[in-house]
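J.: The structures come next, written out as structure tokens.
We did not get these values from a lab; they are worked out from the coordinates using the rules stated. Here the structure is a predicted model, which means the values were calculated and not measured. Cβ atoms are built from the backbone, for glycine too; each structure is taken alone.
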Structure I
Amino acid sequence: MPVQFYLRPNPLPGRESHHMAQVVSVESLDEDALIERMTGGEPPLPRAQIEPVMRRLREVVTGLLADGCRVNVAGLAHFFPVMNGKFRNADDEFDKKRHEIGVAAAVDVSLVGDVKSRAAVEKQKPAELLPAPTFYKETGVRVAEGKVIAGNIGTLHGRRLAFDPKMADEGVFFVSTADPKREVRSKVYAVVHPTEILFQVPDGLEKGNWLLEVRARVRGGRQLRSGRLSSPLEADA
């Protein structure tokens, strides 16, 4: 699949007549989806082998960074510890109330070169500013792939997902495929970010297929816009 992009006016003063490329992300993958892609390589790798390696990698890198090391992970990125906060003078000491240890990263140049050599590009028309949910996952006492269960915690990833939870016409809606006039809005939200929404699956979802839809006034606009997950989800009433 080619890297898709469109052109938009340059927002910098004095350069309004120029245009710049905006790359369109076709999908957002979390660790679980990444592991799934790795199992399908050649030769295929069992998930049971990949998951513990991923956990150990994180543990080792975390420990090395905590020891002050700079770590190059698989030719992907360089991770290194940094320190934030202001020091009064050359004799000042580290104070957890005023200073903190952080982690920064820089993309490895070899990764950039590999992507350049493999990528093809395709120009698109300017994209509409619509919510774009791409990946959904549930957690709870009882979960099932491709299903929604009332009371579970749903995590939705994508782009332009942020909305105002106080607005009754904005939020996460489940729309029945059998009766599009039948819809149920989630009322409990823990996280509402442009790339992630964490919410409680609402009651009232009768058995059947439902389309997950996000409705929002994108970037403070006045027009209510909506975007749907590509595949319907099945409710277990």
Structure II
Amino acid sequence: MRKSGTSPRGANGGFDWSHVDDVLLDMDGTLLDRHFDNFFFEEELPRRYAAKRGLSFEAAREQLLAMYRSVETELDWTDLHYWTRALDIDVVALTKEFDHLIDFHPDALEFLGYLKAQGKRVHIVTNAHEAGIEIKVAKTGVDRHVHRIVNAFEIGCLKMRAEYWPTCRQLIGFDPVRSLYVDDDEACLAAAQDYGIGHLYHRSKSSSQLPPQPSSRYRSIESFHDLMKR
């Protein structure tokens, strides 16, 4: 199967950055290690829910995963206040309790520095809730390395929805054809492709604790070094 997205090459075999003005980067799983999110939502939150409801961990986890799936294309999916109400657990406070697990991927800061040196505009486009973004910004300082962080709540829908991208373009002012977008979520890449984003890459190594999971639909990179000229 031919994978979607273009991959212009420079004379030295690296990515040809002359085709790109704006770089759009997902946050969780792409710049930041998704280990924190996986641990928090699939292990620690079910553990707290189990204790609160008198359930086994397995039963609590099954219930929560079903609840996640029921809203996974809606803003509620990432809304920490929604989950606080739904579970009667202060999810924001619990996130802060485990913020020591929040960290960059090993190659992320180098890549952000490389993009700055190339004179590219860099934006984070994330489905994350603003309360979670504040915690991750306080922990990592990622906001200091980008021009803007756009969250889905500003747009009014998640990135896998077709209506996300025209509004995102209005906020940032990027030219789709001359933009590169990297995400670990294929559904988000598909919506961006339909909108006409010119250069798409799938981040296959989203968690430091899991093996890479290459995409069958999009060109996958395990490391940002694949996009940096040698």
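J.: When distance in nm of label points 7 Å out along Cα→Cβ at positions 77 and 173 is compared over structures I, II, which one is greatest? Show your work: numbers first, answer last.
T.: On the way: I: 3.6; II: 3.1.
Once distance in nm of label points 7 Å out along Cα→Cβ at positions 77 and 173 is tallied for I, II, the winner is I.
J.: Looking just at distance in nm of label points 7 Å out along Cα→Cβ at positions 165 and 189, which of the labels I, II belongs to the structure with the highest value? Walk me through the numbers before you get to the answer.
T.: Numbers: I: 0.7; II: 1.4.
Once distance in nm of label points 7 Å out along Cα→Cβ at positions 165 and 189 is worked out for each structure, II has the highest.
J.: Where does the value -5000 come from, among I, II, when helix-only ellipticity at 222 nm (-39500 (n - 2.57) for each DSSP H run of 4 or more, over all residues; to 500) is the thing being computed? Walk me through the intermediate numbers first.
T.: Values: I: -5000; II: -10500.
Value -5000 for helix-only ellipticity at 222 nm (-39500 (n - 2.57) for each DSSP H run of 4 or more, over all residues; to 500) corresponds to I out of I, II.
J.: Tell me which structure, out of I, II, gives 0.98 once Rg/Rh (Cα atoms, Kirkwood Rh) is calculated. Write down the numbers at each step before the final one.
T.: Working: I: 1.03; II: 0.98.
Structure II accounts for this read-out.
J.: Going by FRET efficiency 1/(1 + (r/R0)^6) of positions 61 and 181 (r between Cβ atoms, R0 = 25 Å, to 0.05), which of structures I, II comes out largest? All intermediate terms of the calculation are to be shown ahead of the outcome.
T.: Working: I: 0.00; II: 0.20.
Once FRET efficiency 1/(1 + (r/R0)^6) of positions 61 and 181 (r between Cβ atoms, R0 = 25 Å, to 0.05) is worked out for each structure, II has the highest.
J.: For which of I, II does mean count of other Cβ atoms within 10 Å over residues 29-36, calculated from the coordinates, equal 12.9? Don't skip to the end; give the middle numbers.
T.: Details: I: 12.9; II: 22.2.
Derived from the structure labelled I.
J.: Okay, next question. So P(r) over Cα pairs in 5 Å bins from 0, in percent, for residues 85-212 alone, computed for just one structure, reads 2, 9, 17, 22, 21, 17, 8, 3, 1, 0; which one of I, II is that? Could you put the intermediate results ahead of the total?
T.: Values: I: 2, 8, 13, 14, 12, 10, 9, 11, 10, 7, 3, 2, 1, 0, 0; II: 2, 9, 17, 22, 21, 17, 8, 3, 1, 0.
The structure behind it is II.
J.: Something else now. Quick check: 16 is what I get for relative contact order in percent (Cα under 8 Å, 6 or more apart), calculated from one of I, II. Which structure matches? Intermediate values should be presented prior to the final figure.
T.: Numbers: I: 16; II: 30.
Source structure for this number: I.
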